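Multiple structures follow.
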Structure 1
Amino acid sequence: MTFTVTHAERDDGVVCLRLSGELDLSSAPELTAAVDRLVTAGRSRLLVDLTELTFCDSTGIAAFVRGDNAAAAVGGWLRLTGASGRVDRVLRLTGLAEVLRHDPEVDPAAQPCR
């Protein structure tokens, strides 16, 4: 299955990254490169939409952690939203569902990716 990363900036400066397909050893470098480009360009508030992600292995998990660390190093963050099925299960088992959770209830100005 093909993996794609697209992104769009919201009015509030948050960048929504939409992932689709399978995030694994062969595709994780694409996500890492996209995050690195955004952070280098000064876009360090990243909301990753996993609605269309069908699979995520340990390499994908590592890419999320690395992305959050890169964003945090310059005062930003990386948060995850829209996970379901197997992807949600992997995030819960690893604890990332809580650590990188996007919670619009905590920040009333936050809005999901569209």
Structure 2
Amino acid sequence: MSPYVLLGSAICFEVIATTAMKSSSGFTKLLPSAICVLGYIISFVLLSQTLKSIPTGIAYAIWSGVGVVLISLIAWWFHGQKLDWGALTGMALIVSGVVVINVFSKSAAH
């Protein structure tokens, strides 16, 4: 399986876990708490597999950049959190950075 598919899956599970953390109300609700813990475990296992092929810095840059954007969008959509122009501009820069790494960096090649 492609390491980028594994990385994408790791990001999805991390986003699910973080979203569940918000819904857990400080780990006082059992189901969201369980989803959070399980999501992070799966996410880290998948991330560890990507590090066999993708350099750590590149994997983490993609992981954190895409994760921040997805979590911010989910928080906006599901939890009604506001995203102002500063937040949107920052996220656009993060996405641009991930694109630059993947398109122009020889470090991203495996």
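Every number here is computed from the coordinates shown, using simple stated rules; none is lab data. Every value quoted in this text rests on a predicted model; they were computed, and no experiment measured them. Cβ atoms are built from the backbone, for glycine too; each structure is taken alone.
Things to note:
- Parent structure of the calculated result 6.4, given that mean projected area of the Cα convex hull in nm² is the read-out and 1, 2 the choices: 1
- Distance in nm of label points 7 Å out along Cα→Cβ at positions 13 and 37 - highest-scoring structure of 1, 2: 1
- When helix-only ellipticity at 222 nm (-39500 (n - 2.57) for each DSSP H run of 4 or more, over all residues; to 500) is computed for each of 1, 2, the one that comes out at -11000 is 1.
- Test item: distance in nm of label points 7 Å out along Cα→Cβ at positions 45 and 77 calculated as 2.6, pick one of 1, 2: 2
- Origin of the derived value 2.2 (distance in nm of label points 7 Å out along Cα→Cβ at positions 5 and 69; candidates 1, 2): 2
- Comparison of 1, 2 by relative contact order in percent (Cα under 8 Å, 6 or more apart) - largest value held by: 2
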